[in-house]
1. Out of 1, 2, 3, which one gives 20.8, 70 for Rg and Dmax of the Cα atoms in Å as computed from the coordinates?
2. 1, 2, 3: which one has distance in nm of label points 7 Å out along Cα→Cβ at positions 93 and 141, as calculated, at 2.4?
Structure 1
């Protein structure tokens, strides 16, 4: 694992190795208010040995939610809650970026204060959309999405401004940077794909116009963060949340060129199809790398051996692990030592309750003491 454990410079940030933690929805924010708690701070602090922590997706407005009890970053109380998280990670020498999230048509009025979900266009794929609410036992239960409403031009502009406000709050909380969630079928991804964007105004039609929403978000965030502290997560071939692009190489080669021009700190390539055993990473990397030549992070169905090979071959610079980091707060140490990994407790992936399946996974040192 020699290449995976060499330091890496993410522009002005020096990462001690190449093992990052991927964003994972965990549904542990307090209610009411969707505010991060001390338990959240403990969770992230436990994983501060990651080269880079990318937080769970975090709502940029009250109408941006697809998972009940997911945190927000649009209020002062949420900002104060996140500051406790950031401080706990920094105290352990970690680096942490906040992932900014708007779910667009993937939502329900119950989760969005009675408002219908907003989308680039009205497209009804509700049978395929992943929306979760909590039952009486604080267990996440999939519910049918509400039919979305097409965004007016004014609402598009307001949503771009919501990202800018969220970034300002993230800066106040002390985050090292932010990542825009433009993958997994959420709002920026919905604008990028002609399958969900049927607009005829300046935000729809050509590739250039479909990319406009995401590029305006980047401009809004640049008021608070340098471009080098902004990441963008994409999933060009994702089937998740029913956002299919008929020409991923065409769309994402153009987008990669533009992100290179913007000097974005990194592009985070999520191979969500690997979740179902049909990986696409090898076909995505060439057309993304052809346009974007700065830092690439890869995620999705990648084990330690594959991660080492990807870094050694120069295909990517950093690898982000999800479920493995969820169940192993000391994952870099375990990979380096070739140690056995804890098994994730799937029953508590999205539980909104206590520490079970969240902060109760043992580290190697704790196992050694018990032995």
Structure 2
């Protein structure tokens, strides 16, 4: 009898423990649903925040002020201006397919997420871009009290903070994956390229010209050369005995103080390249013709001014940056191919339109 009682007690304890565990899981799941946004809600919130000019110190500047949808989420300036008119040091890069990258900044190797990158325009002081105060949660709560946000946030945690905002913007930017260009349709055998475009593609993928050696990856369904770095010196500048890189911007060197990194900047995506002029990290190439001429010459020579010097001779210039010597016709063919990388089909989607405009 005692044995039976003991067994019954242990059975009761065992099943009681299971019931308690199930209850805790249900409670935790309910709490999680109540306090966290779904992926769809996060994207919806990020969409609003991306276009909201109130996310700047003087209500003039949003993410979309510089990352304009019709220009492939870039802009048309060599370098943009912040909320107070301060000139930003570097060109606005496209955000298209950015989440497929491992690094997100022109020259900061330690920034490895969209959330980290968004802190620079949001909170940076030198120069001011959006000019927000990371310690001012009241300002953020005031913005999110707008009725446009209420339907999204009604089930969200009451603890609204800047990490919450950065996560939402990152979720939205991660939707900027667009592989519907003429080139993509060609790869899927839906259309054919013209003779000029096909000739340009041959030039691009010709290993002797080295284009694909740097601009590989998912953009072209091709691996990067294992010897290549994500940041490279392409011979734009070579100023003075210290081999400075022009305009007081030495790239990755300014982060890690390694002289071998002077002039090293991120290798950009070529997706939508035809509509993201001007080019290079400082926007000093106004056209694709100028870009190709740069590589034709194996670097750039600046004859006058504060940036005077021969970029072709910079000690950090990568060995693959040599004169490729394309003929004018070949350069034209190459540009024809680069234009096949344009995809603006997303502009028909309301998700990429300004929700604050009727």
Structure 3
């Protein structure tokens, strides 16, 4: 076995494609679109690389076949924001071999240690603004859009390699067959009558303007969340443009007070139900699957919902959730996932349980001192 950084375009492509080989017999795995993933890893396209140093490590067997991969990365904005010297790992995949996992993680640890990092945390692909965590509960179903699906034995690897769980992230599930959360509708109606907050749908004709306003709210609304890293405007726009063609305006909701945007919510149709049929490729037949299968998507995921700090405690979150649930039922969706919720966000967890949502999946973040 050898461990070496992927430095050439061909090696980086091997890194990107390895999960398709590792999970090829797993019917629940959802391959990413390879074209999208190549753009995400391209420093000339993705603004994240303006403040993130990355090394891509590949493990190979004696025949030069790839048997594992991991990134080691330093997000300088994270360390500046949280006053830490923390390095990260991400995109970890490995055959079921502790030796392979150990060699990969030791390479990542060494790389970070040489650059002055005091601890390593992950997995993050590449931050809390993207996919993160090892799946720890809910191995019996496919992940929804922008959520991870990982091998069960990765948890054992982390324990054996001296990593400790540092945070659990929860995914709640609500099904349309459950009774209406009447209290939510009553409370939402009360708030609509009591406040001057207006809820409207995203105007896709003014997409760039909507994105610019959302950017200001996003960094304010989530600034105190564990692990949060403020996004730069180019990074936020890059992410938004990647989602533009799958956003349903019925689930892109804005809360305004006297014309000022003070909160927003975004839920996405679960396009993983389409991607699972495409095996990572849009052409030649994936595009056909995209056209015909998207009409059968029956799940949405609430990706984000937040209110700027000075407007919290006014019930704006209730108004946004009420509008999301009305549209969820009106448009005939079967299931709604709300993720990722921090395990220690007591207020959010209580609210979701009160409407009848249940924890369907759990993800774990691990950490180790260097």
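Readers should treat all values here as calculations from the given coordinates under stated rules, not as data from a laboratory. Values in this document were obtained by computation on a predicted structure and should not be read as measured data. Cβ atoms are built from the backbone, for glycine too; each structure is taken alone.
1. The structure behind it is 3.
2. Value 2.4 for distance in nm of label points 7 Å out along Cα→Cβ at positions 93 and 141 corresponds to 3 out of 1, 2, 3.
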